[in-house]
Every structure is written in structure tokens, then in C-alpha cells.
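Alright, structures below, take your time with them.
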Structure I
Amino acid sequence: MKKNTIVPKDKVYRLVSDTAPLALMISTKSSSRKPLLWYDEEKNQNRVLRYARNQRSPFEDEQDGNLILEPVVFEDGLLMVPKSNPVLQEFLKYHPGNGVVFEEANEEQDAEEVVERLNAEVDALIAARQLELEQIEAVSRVLFGNKSSMTSTAELKRDLLIYAKQDPMGFLDILEDDSLQLRSTVQSFFDAGLLTFRKDKTEVWFNTKSNKKRMLAVPYGEDAINSATSYLQSDDGIEVLKMLEASL
């Protein structure tokens, strides 16, 4: 039985950042300011990396003294490494910037992600097209706030289709949210002025004729509408919700 062997192949690497510079040179040898190390679990030690094309290994402890050092430069965000340069491929594999600064381009994985994205886009557009008027208004109120109350139905349908195309996964997540209708209602409380934000949306206050008190403080990092929705779903918030609905 033949053992599985890795077939040498040309590889392409790309910068992770969406805004790639015209040229970016990565470090190819270790220094006190920028250590270039890879932790070897088998040897339980950090091994120093150094790229030299005329060596058989990217590890300094396996190299001889006859070094030919070369820069490694990404141009327009890409670096193509032929199979005839296996030491650079191995060097990039162990480089601490792998997965942080750059990554290996995987055509099959990229294709799968594109297919997944396109399928989600189709699903989101179909779902957006099939929404009933009441659902259109509810989703629009959640996504666009008080803007939705001043927009025609045709414009809302258009805006929802555009949103579904641009962020299909986010749009589908909103449709699957069990609290969608309540979130829409909460948004309408703010639109009608029954609830207001204070202190840069870190607090929610009542603004009815008989109540001007603070309703809640928004936890750090949370969305104010979501926080208000969660509160009105709680045991303490049920009566408040009824009062606000009656005022609305």
C-alpha cells in the first residue's frame, strides 16, 4: 500500500487586509526587535526562522553558514511561490505572520465560500420578495428606524432587496429572530417619542406625559434597541410594554 505523499505545487499567498499596499516586505530573519520564532511542540522549544533560498530548511539551526538571503515582497497584495522554491513555502507556513498578515490562497475553499455566499444571497432575495406588507414594515422599522415611516411601500421593498443582496446572512438572521415583531414595536416607541435615548445611547428613558424616569442603562457594548427589547420581554417589563402599547 502506497503512502500518501504531498505533491509539490505552485502556491499563491495574499495579504489578509482588504487595503493592500503596492508592496509589502515581510521579515525574513529574526532580530531582537522582531523575533521570528516558531514553537516546536516535539522539541518543546522556540526555533528561529530565517529565509535563505540556497538552504534546505527555513530553520536557522538546520542551516549552514553559506547563506543567500533574499527579501520576500508581496506586490499588490499577492506573492506567488513556485514549487521549485519549497523552502520559501515552508518558511511562510511557519512564519508568525501566517494567518495574521497573510494567508495561502485556496481556490477550492474560495469557490466554496463564493457558492455559500451566492446561495445565501438568493435565499435572502427570495425571502425579501415574499414578505407581506406587515412584515415589510416590521423589518424596515428594525433596519432603518423612523426613516421607514416616511417611505413608500415600493421604496421599502427596494431598500429591503438591496439590503438582502448586500448582507444576505444578516438579513436572514433578522427574519429568523423570534423577537422581530417586538423589536419593530420597540423601534416605534422611539419613533413616536415615548422612549428616548440619553448619554450617547447608553440610557433609555420614558418620555410619556406621566413618566419621565429612566427605564434602563444599556450594558456596555450592547445595542440599545436590543437591550430595551430584552427588558420588555422580561417579567418586570411586561406591564411597561402594555403601558407603552396603549400610549402608542
Structure II
Amino acid sequence: MDLKNKVCLVTGGTKGIGAAAAVALAEKGARVSIVARNADADARKTLRSFNDLGNPGMLVNADVAKPGDVKRMVDETIKHLGPVDVLVHAAGGPVNGGLFDLTAEQWHAAFDVHVHPIFHLARAVIPAMKEKREGVILLVSSTAGIRGVRTNVAYQTVKGAIPQLVRALAFEFAEWNIRVNGVAPGIIRTAFHATMPAEVKEHNLKNRIPLHREGTPEQVATVMCELITNDYVTGETYTIDGGLTMRIC
């Protein structure tokens, strides 16, 4: 897919991996709509990046956990930029705690942010993609969804659901040339991992990551763009983790 003038909708597109992906797509000529709950400093920074590129990006204030907001973010994107060619679901956040640490509300909230929006977003954007016989959906999972993480039951469960959603949607819509892929980042230099205790970070870099360093949002975004533009890749969830998931100890 040539991204020039394609319309891309990026949830969680104002910070971290989502922002890096949004800017990378804009650099390739896409018209990008980013979604966030607040028009905060991160949102303004991302929009300035679009402006610096001379790209007509836009921000939609919405909450992906609310189905009504999901419909509105798609409708507003279509109104101002056109039908969505590329959907990137990067919204998320930490959900810490073991089975008996979490409340039922926290368990359900994890699905409301990480998994349920995919159902509503896909149903909103796929009809136009089918008409064009072209479209891409890119979902952000995590290495936590591939390997077990102690006392992190909700987060690893929702992130583990995403690769299966990738495969299910890729199979269902391949005949319309709609491709669905995912990425599973490891320990990336974002606010998500900024609160990691120093001793845990040192242990990870020395013992768990063969490349002995964190990744960057831009490195993840590079892979995301490749999965979006490569027309012969679908149904895949690509790990970007410095070798973390191949460790045996």
C-alpha cells in the first residue's frame, strides 16, 4: 500500500508507540487522525509534528472504552479526512495485579480499553474498505501476551487476545484485500515503562534482553509501517523486543 493521501486512524496516537506510528505515517504522506481522551501537551506536540510536515492531521477527543465514542471518532475522521484506509489500535495502558489483587471492575476495564474497541472499530471501518477492496488494520499487542508475566493476569490476557483477533480478522476479510497484522513490543522507552524500578530495569537489560537495551517507539513504528505497506503480509503479529521472547531462562 502506498500511504500517500491514505486516511489513517490511530487510537492512542498522542504518546509513546501510538504517537511514533502516527508521525511515521504522516511522514509517508498519509492523512492521520489521532484519538485521545484529552487534548493535552502530548496531543499538541503530535499535531505540531503533522503541521511541520505540512500534513492536515487532526485530533479527536474520545474514549475508546465507550462504543459511542468509537463511532464518533470514525465519523469525525470520515467527515474531515475521508473513509479510513488504515486503522491502528495503539490505545492501552498498564493493568497490574494478580488474580486476587484485581477487582472485577479492573478486569472488565482492561477488556474495555484493549480488546472491545477492536470489535467496534473494525465493524465501523471495514465496510468502506470492502468497497475499495483495500484496507489495513494494525493492532498493538505485547510480549506480555506471548509469555507469562507474574502478577499481571489482566494485561497479559488482553494482550494475548490480540494476536488471535489478528488471525481471525485476517482470515475473514482477506478476500477483500483487507490485511490485518499486529506488533508485540517488548520493553520500549516510553512512559509505560518509565516507572519500572531501577533494579528491575537493570535485571531486564542484563539478563532478559539479549541485545541488552530498550527499544524505542520509533523502532516499533518502523515495523508497523512495513506491516502496513507490505501487501503480502497478513495474519502476523511481529515481536519487536531485542530478543526478549526467545530467552529460555
Identity of the structure behind 0.55 (criterion: FRET efficiency 1/(1 + (r/R0)^6) of positions 159 and 199 (r between Cβ atoms, R0 = 25 Å, to 0.05), calculated), options I, II: II
Here distance in nm of label points 7 Å out along Cα→Cβ at positions 15 and 95 was calculated and came to 1.9; which of the structures I, II was it taken from? II
With distance in nm of label points 7 Å out along Cα→Cβ at positions 47 and 127 as the yardstick, tell me which of I, II scores highest. I
From I, II, which structure was distance in nm of label points 7 Å out along Cα→Cβ at positions 23 and 231 = 5.7 calculated on? I
When relative contact order in percent (Cα under 8 Å, 6 or more apart) is compared over structures I, II, which one is greatest? II
Which entry (I, II) yields the derived value 0.65 for FRET efficiency 1/(1 + (r/R0)^6) of positions 55 and 183 (r between Cβ atoms, R0 = 25 Å, to 0.05): II
Give the label, chosen from I, II, of the structure having the highest value of mean count of other Cβ atoms within 10 Å over residues 71-78. II
Label whose coordinates, when semi-axes √(5λ) of the Cα gyration tensor in Å is calculated, return 28, 19, 19 (choices I, II): II
Out of I, II, which has the highest value for mean count of other Cβ atoms within 10 Å over residues 63-70? II
If we compute FRET efficiency 1/(1 + (r/R0)^6) of positions 31 and 103 (r between Cβ atoms, R0 = 41 Å, to 0.05) for structures I, II, which one ends up with the highest value? I
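Bear in mind these aren't lab numbers, they're just calculated from the coordinates by the rules spelled out. Keep in mind that what you see is a predicted model, and the values were worked out from it rather than measured. Cβ atoms are built from the backbone, for glycine too; each structure is taken alone.
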